[in-house]
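Several structures are given next for inspection.
Read-outs: derived from the displayed coordinates by stated rules, not from any lab. Predicted, not measured: the structure shown is a model, and the values here were computed from it. Cβ atoms are built from the backbone, for glycine too; each structure is taken alone.
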Structure I
Amino acid sequence: MKNIKEQVLPPIAKKQIHKTQIHNLTLEDPYHWLKEKSSDEVLDYLRQENDYTHAKMQHTQDLQAQLFNEMLGRIKETDLSVPIKDGDYYYYSRQEEGKSYSIHCRKKGSLEAPEEILLDENILAEDLESFSLGDFEVSDDHQLLAYSVDKNGSEKYTIFIKDLTTNQLLSDQILETDGNIIWANDNQTFFYTRMDETMRPFQLFRHTIGQDTANDVLVYQEADASFYLGAYKTKSNQYIVLHIGSKVTSEVHYLNANQIEDPPTLLARRQYKVEYSIDHHGDHFYILTNENALNFKLLKAPVHQTDKANWKEVFPYDEAVKLDGIELFKEYLVVYGRKNGLKHITTMHLPTNTIQDVQFPEEVYTYWDDDNPEFESHKIRLIYSSLVTPRTVYDYNLQTQEFEFLKEYEVLGGYDRTQYTMERAFATAEDGTKIPMSILYKKGLEKNGENPCYMFAYGSYGMSMDPYFSSTRFSLIDRGFIYAIPHLRGGGEMGRSWYENGKFLNKKNTFNDLIACAEHLVQEKFTHPEKLVAVGGSAGGLLIGATANLRPDLFKAMVAHVPFVDVINTMLDKNLPLTIIEYDEWGNPNEKTYFDYMLSYSPYDNVTAKDYPHLLVTAGLNDPRVQYWEPAKWTAKLRDLKTDAHWLLLKTNMESGHGGKSGRYGYLEELAFEFAFVLDRLKISN
């Protein structure tokens, strides 16, 4: 095989230099030609890069197999979820050994009743390289199932309808939707959303079962390209809510789920940098908003008097608690939020206004609120986890404030949580801010500066990297690794201000925070730069790319999954998916202040002639979020300029999108490949 560098560099690249004129500057892009997805030359190049990666990793095949078998060996392959009661039925999913996808089932009347298989994803995914189930929605009368499927990773979903009384598919099929489905109360009508050419959900349609889809009714269209459209149904089953939002502004319309031909009603007109969402209970809408409340506050208004003058506070605003969402039951209000960097729940008994905080059993933990379909229930279903506690399903009794244990997902292979230590540490950023980290390692580990360390980080969009359990990590931890999760600015762990201080013209705080956390781990003798690995994906891949430019000396190896690294070129192209919407996250480069700032950190634009760590870079050919050419161009430029002999591997999945290989076995294969790269580059052989 030819040297891959010779295939990427001139003459082909230099002959096709692309020039962009902006703000009195000329930007030259010698790898612009890699954007031609339909070009055989580009596809051949990506395959050659894959061949090169495969050849470099060939000697790790046995290690990859060992890692895969270890990780698979901790998973109970044949298992089922805890059933959720909805009306007369108990709904659940199960997995079978040797099958990649879930089987969705229900039982009527009791858990001892015969099983009814509603949908087997394994049958749908047969012979497909990529498969994703989008929405899965049963009608209120439990007779029809609407579900959506993406077969190539493009995130364009086809909607299907199955008659659960006959077990037959109906002729209704709706192509190229975003996958979202909402049933009306007549059990014959549902709503769905379509996307524009930039993959922005912007239209809400109404479809009646048995009717020609060409006659579907356009209910609402959002004209502003910086706003996207979503829809959901309130737990009360009374309203269908249209949520129209940018990254910083939102607007809500609603319609009666029993009067679906009426036009949607506006609740409150959009106001720049004011976000709000609603739910319904009795005679009131409950409104979660950040207007004059950085961490959001909860209000309510009469259904027929929604002017802001009628919005009343539900309970006092607490600036120390970030409110993320609400759930309304007949007698209870549940508020999901975040306090002191950890997830938090507050409940209110509506008849008495009695407020209670939910108390969790560990100091460092996380949870996910599960499906709670029954409006009259006194319980909420939660999935609890920590760095050492496997996923555990509880029902929390809102009346008694007690947890009812339902199931802990079993970790096979003799896992013993008492053999591991989790702790919280704080690094000091260059501006003095304390940056929290969640750290996991095996008990007895000596902090002598010689331990390998795997850092997984993100730091964007206000998303939080919570301390959840993953059995796959123990293939590293049991080999002596420290596993660290830095909670960087740009994420949402410490409230809305934490997010605001890591976006727009504060984005560099995210990169500097990761550097500070890495330096802390070195200074405290957790690890050493020759033993340190940093990993991130998507916007976390931007973090890896920017940090590689800033402090390549601090890391032995880095992994960037589907990385957003070509910031300027992507954000200047309004025709790409998400670009205009993303202005409210990164800034608009057509404005010189933002352009200059983004150009100063864009990983692709700041590659220079110097030594870099070992790098593994991944891409998805059908990725609509980070186009494959971003990691491909970044890799090509690094090959041209870097001065070291360290590995630089590009691995493009030619059949999938942003999420990589689909199915649980495909995921484990990719993770085994990544871990083998890390272990090999750190020269850890066991």
Structure II
Amino acid sequence: MLSTFSSAQSLVRHVEKIAPRFSVVSLDLFDTLLVRRVADPDSLKPAVARFVAMAAERAGHAIRWEEVQALRDLHEKAQRERNRAAFPDAEARYPDFMTGMLKAVFRKENVAEELRRVTDYELDLESRVLVARPAIADMVQRLHQQGKTIVVMTDMYLPSEHVRRLMDRAGVLRDVDLVVSSADTFHAKASGAGYARLIREQGYEPARWLHIGDNAVSDGLRAEAAGLHAVLLNDDDEKFRKSVYRRYEAAAGASPFWKGRLLQQFMLPLEAENEPRDPLYIHGRNFFGPLICAFVQYLAEQARARKLHRLYFFSREGGTFLKVWERLAPLLFPAGDAPEVRYLYVSRFALAGATCAQQGLTHANVYLSLLPPGNRDMRDMARIFGLDLAPLIPHLARFRLTPETALNSIYPDWTMENRQALDALLSDPEFQSEIRRQTAPRGRLLERYLEQERFFEAPDVAVVDMGWLGTIQRFLYEAVRHRPDKPRFHGFLFGATRGIPFPTQPDNTVTGFLFDGERFEFYSSLVTFALDVIEESCRAPHGGTAGYEEKAGRVSPVLYPDDDPKRSEEMEQDRYFAPLQQGLLDAAEQYAAGVTVLGYSSEDVRPWLNHLLAARLAFPRASEVESLRWKVHFDDFDGAHKPPAKVSWKLKRLWDLPPAAIPFVRLMFYLLYAGVTFSHRLKNFIKGL
């Protein structure tokens, strides 16, 4: 009777007990030494068909991927039928039937280069879904060190040279002496011919040969019929995992909501990847990862649709977006046609002065600067826009204003007369002339920096930021719109709250991915419950950009130094959130493979993302708030004034409250938000009647 074990660990213990009796140990590859993230290995084929269809379209041969898949199946089946008559097994060989398929797709005889590219793509994709079983791999290493001959045998259409590449990527090739695939000779384990051939050609003694596998027939009965001793792995946990995957696969076919859940199932860590982790790492991998990866996938889709060849990632959150892009792009652009990406060191603070160099200090930008509650008066505006206050005091005096006059309406000494005087000041040509004089050097430095970054070379550029009002894009566009070579700005925000309308122009547009106030969706708007949490999760660890300076003929960004008191607090938070960001980046590796294999777009996973937002942001556990709450959120745009207590209370949101209070107020905040949202939409509907 065959020795069968329900776990890899119990099998290993048995094998190591009986190992002294054997000089040769062979193993099945798939589901024994390696496991796949997917339940069905054929589920990778549609992704390869899509790759071939895209390549054919670029070559001028339009074809649907379904037709490519049908051609592949046809040529593989034909080869198996031919081999059924000539060999012990009806096996197929990948290079042979794929060559026939590619000739039909590309309508030419010499498809060697196409075959190489498709093979590389399929092997890369296969490698991304394979994970080594550490217990089995470690056992193989020990047996090899004991002098055993280690053989890997697999029944599949990939020849052994391809199988070796997969094993090498998975880290299990080093201790293997021989790799045998049924595609090499069309002698498979399934008929027993594969064992007989090795006995005949390698001289292995069956009585001294141990075989380990998972298939009761191929790895069990056929091996023992050839005189080998066989041991079978019937892994209950692995069968359960595949069963769960199949259930989500069926659900995803019936309802769009489950597509994202299936993707997240694909992304789960397997085997050695599944180890104890910091809770922040888990948040990064399971929550922030899918959100940010879907946004970056959306960027790739829009870049292709709009034919954008250059993307600029903004601010420190953009630095993390760029890292995610670098992990997703190889699979999102498998032909190597990804747009060029660059990172711009910019911030609201660094751009504020430059935006005044040509247009002066506009009403809109002044009121933007007064949004942070710590900004109160002209001194705060002078700090933000880089103004020397002394030459401006005579202009202020002409309108009965002083540097200390309250200009922010949340302060008790603010009056409507103050606002009217400010509006009159901003309309004064002499005042604006002085503003332009003072800020002209900042404008020139910014333009020089952008020239170095080749910003003006392309007619269209994508500019990418976290959100929420699009202020950085607004400032950047206003600073350069006077130039005849300025590109068209295609702005993409993770979320666009649009609390202040964005100045949309034909050459300056912005779109929010997860949430956009112009196409309001209730569940996606829940991201506004924790804007600072989202920002801090993605903030790159370098200091913020304070401005620009010229050295040796080159303009460089000036970053806040690490010894700055505020910066030291930021660095402490950076260290705290490091596990979260690592989890986010690790998620990107699996997200890219998942959407490629499953054929999902960013829109396909949106319903699941909305579910995550509701569960994690609108109804967080107290422990989640405790671990995810930002410790320091340094805003160089905000001033040092302390707003009145009643204003501070109104500004508080769910995630500002003590964790102990969370269980009691989650529903209250949610219902209040839902009520305000419904009222707002009802008013807009009535206005439209």
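Looking at structures I, II, which one was mean projected area of the Cα convex hull in nm² calculated from, given that it came out as 30.4? The partial results should precede the final answer.
Details: I: 30.4; II: 38.2.
This value belongs to structure I.
Going by distance in nm of label points 7 Å out along Cα→Cβ at positions 96 and 528, which of structures I, II comes out largest? Could the numbers behind the result be given before it?
Numbers: I: 5.2; II: 6.4.
Max of distance in nm of label points 7 Å out along Cα→Cβ at positions 96 and 528: II.
For distance in nm of label points 7 Å out along Cα→Cβ at positions 296 and 448, find whichever of I, II sits highest and give me its label. Provide the component values of the computation, followed by the final result.
Working: I: 4.8; II: 3.4.
If we compare distance in nm of label points 7 Å out along Cα→Cβ at positions 296 and 448 over I, II, the biggest value is for I.
Quick check for you: by relative contact order in percent (Cα under 8 Å, 6 or more apart), which of I, II is greatest?
Answer by largest value of relative contact order in percent (Cα under 8 Å, 6 or more apart): II.
Which structure, out of I, II, was mean count of other Cβ atoms within 10 Å over residues 24-31 calculated from, if the result is 14.1?
Values: I: 14.1; II: 22.9.
The read-out comes from structure I.
Here helix-only ellipticity at 222 nm (-39500 (n - 2.57) for each DSSP H run of 4 or more, over all residues; to 500) was calculated and came to -5500; which of the structures I, II was it taken from? Display every interim value, and only then the final one.
Numbers: I: -5500; II: -16500.
Comparing all candidates, it corresponds to I.
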